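Take a look at the structures below.
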Structure I
Amino acid sequence: MLQPRPKRRLPPLRYIVIPVLAVIGVATSIYTVRAQIPSAAVPQAMASPPRSPFAQRVAGIGTVLPSSDIVSVGTVMPGVVEEVAVTEGQRVQKGAMLFRIDGRMTKADLAVARARLSVAQAALAGVIALPRETSVRDAEAVVAGASAQVVDAKGRLDRLVELGPAAVTSKNEKPRLEYELAAAQSALEQSQARLDAVREGAWPEDVAVGKAQVAVAAAEVGRLETQFELETVRAPFDGAILYVDIDPGEHVVPGSVQQMVAIGVLDPLHVRVQIDEIDAWRFRPQSKAVAIPRGGAPGEFELKFLRVIPLVIPKRLLSGDSAERVDVRIMEIEYELPNPGTMALLPGQVVDVFIAAPEDPPPESAGDA
């Protein structure tokens with residue numbers, strides 16, 4: 001007799017519901033996280049990198065510079081800026097005023113120095129004008145008076161001698177008259193020597209002293225005039241103002257690291273190129289070279305070779321890439337190009353430079369060795 005099949009019992013409900021809920025929770029979490037991630041489109045490059053027009057080339061980074069280089073014009077006189085006469089981009093001629101320092105103290109000192117020069121010149125003129133007619137007449141009058149005193153003293157003494165001892169009222173009479181005569185003769189000699197000195201005029205030593213005093217006063221006037229002129233800073237050559245970093249009322253000092261006014265010649269321009277020392281042997285001065293601006297700017301500018309800087313130096317222009325080598329040494333080459341007058345090339349701008357290179361020499365075989 002067959003036994004009836006036992007009836008299958010379903011598992012408890014918790015063994016079904018809990019796994020289903022767990023799967024739903026995981027799926028929900030994944031969906032939520034993915035929904036919160038922003039979908040960013042891959043940005044396209046704004047401009048394609050420049051391409052070399054030469055099959056074999058030496059590439060380098062170039063910096064556009066004025067042909068005069070960037071000349072930072074400063075001051076040799078400290079003071080407060082009174083006026084700034086130029087702005088960026090302005091064309092100036094050689095000698096044009098760039099800025100001026102307050103020169104009121106120098107002007108006052110210059111007025112005093114010119115007055116002292118006038119005094120010294122007048123004193124020298126007075127010395128050279130000797131002898132003066134009035135001084136000669138005055139000295140001659142003194143000599144005439146002294147001569148009269150001698151004649152009077154001698155006359156009284158002679159009369160006393162003619163009258164004899166009986167006319168002498170005192171034993172001291174004759175010595176007194178002799179003393180008066182000697183004193184009168186001494187005064188006459190002194191006045192005569194003074195007359196001779198007056199007639200002789202100025203001594204050469206006095207003239208030399210007067211001229212030296214005039215020279216000292218004139219030198220002081222010249223020094224202050226030069227100082228006053230230096231307080232007006234002028235353009236050293238024809239060019240364009242590249243940078244202005246001073247304002248009226250600002251105090252400036254010589255030797256400051258502040259770039260007060262920068263000036264340069266913008267036509268033609270120069271491009272200083274840095275090439276890796278590994279490629280230095282491939283460079284030829286007569287090879288063609290072109291500069292291409294970055295950022296997709298139109299233009300391919302042909303360069304004219306000027307010179308090679310005969311010193312290999314460490315690379316200073318770094319891109320900041322973590323994989324970039326910092327122990328690279330470079331050779332610098334300077335080129336010239338006419339200023340195109342566009343925004344594609346401006347002083348201080350970095351450009352990519354490609355220089356045509358000769359074909360690489362074939363490797364030497366073992367048999368050739």
Structure II
Amino acid sequence: MSGFWAGRRVLVTGHTGFKGAWLAFWLAEMGAEVSGLALAPSGEPSLHDILDIASRGRFVQADINDRAALDALFAAARPEVVIHMAAQALVRPSYEAPVESFATNTLGTVSLLDAVRRCAEVRAVVVVTTDKVYENREWPWGYRETDALGGHDPYSASKGCAEIATASMQRSFFGPGRHPARIATVRAGNVVGGGDWSVDRLVPDIVRGCLGEVGLVRLRNPGAVRPWQHVLEPLHAYLTIAERLCTAPEGIDQAWNIGPDAAENRPVLEVAEAMVAALGRGRIELEPQADAPHEAHLLTLDCARARAVIGWRPKLGFADCVEMTASWYAAWARGEDMRAVTRAQLARIAA
């Protein structure tokens with residue numbers, strides 16, 4: 001990465017989550033003045049705590065819709081760059097709590113952008129959504145940024161609504177003669193990497209199964225195909241887009257797909273088999289659920305725009321992705337210094 005981030009004031013929402021903790025750590029390592037707003041880490045272990053994120057900047061525990069907390073943090077931190085990652089980020093829990101999912105993912109995005117428009121120092125905002133914002137027709141080719149938004153489940157729909165809300169806020173309150181901040185949304189495919197312990201997510205479930213006493217990994221949807229990528233790939237894209245919004249913004253303030261090359265898409269079963277092999281233990285058992293809530297079977301992205309316009313492309317293939325993920329968890333299980341392990345993995349993609 002360039003020297004752009006040294007001394008840069010950056011606010012990250014959702015810094016206690018999996019992707020947020022990786023990003024806050026990376027920014028701090030590059031010398032940025034990091035601030036953040038998020039709920040407390042959910043459960044233990046927590047990547048946020050393992051990497052001691054709390055000591056690396058100015059962080060507030062609050063809900064993304066807490067307007068007073070947002071305004072106070074913006075006034076104190078005066079961020080130049082905002083990367084919005086706070087979310088209810090799982091499909092199946094969104095069926096159990098649809099109101100909370102829409103409140104966090106859609107209204108939370110509006111609350112964040114409303115706080116941005118009252119902070120004159122902000123120059124760039126990256127709103128992180130998901131590849132699931134598209135109206136999924138289960139077709140074999142990748143979705144482009146211009147394809148129709150939709151979403152069957154409340155998570156996907158709430159993120160699609162966040163895209164629409166962001167576009168509305170952008171047109172209504174930002175631009176020449178109003179607020180100088182430029183805004184982009186980023187739709188990334190499924191991410192894996194060390195330090196994710198979320199419930200009901202593939203790699204954490206595999207790791208818990210492999211490292212547990214029984215060593216059993218249960219898969220409910222082994223044939224589902226997704227654009228898997230290491231967590232550092234989309235984070236690298238967020239940083240690249242944010243920097244361009246500040247330095248050469250023309251044509252950057254729009255939506256971006258970020259995902260692996262098409263040849264790297266894999267079914268769930270292949271990911272599980274690769275992780276079990278890399279960890280050196282565990283066995284897989286297929287456990288389809290006839291009454292399970294709807295989840296997409298096939299979803300891929302067309303990322304040609306990011307390659308052509310901002311020159312972003314993946315640095316890690318599927319084998320690298322699995323190896324880095326498994327080695328991080330293995331190092332954690334051995335009790336190694338995980339900040340040093342994390343720094344070493346950052347070096348592989350930042351070079």
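Read the figures in this text as sums done on the coordinates, not as results from a lab. The structure presented is a predicted model; accordingly, all values stated were derived computationally and were not measured. Cβ atoms are built from the backbone, for glycine too; each structure is taken alone.
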Output 31 (relative contact order in percent (Cα under 8 Å, 6 or more apart), calculated) maps, among I, II, to structure I
Here distance in nm of label points 7 Å out along Cα→Cβ at positions 159 and 311 has been calculated and equals 10.5, so which of I, II was it run on?
I
Distance in nm of label points 7 Å out along Cα→Cβ at positions 23 and 303: greatest across I, II for structure I
Upon calculation of FRET efficiency 1/(1 + (r/R0)^6) of positions 63 and 327 (r between Cβ atoms, R0 = 41 Å, to 0.05) from the atomic coordinates, which of the structures I, II produces 1.00?
I
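If you rank structures I, II by mean projected area of the Cα convex hull in nm², which sits at the top with the largest value?
Numbers: I: 62.2; II: 16.2.
Going through I, II one by one, mean projected area of the Cα convex hull in nm² peaks for structure I.
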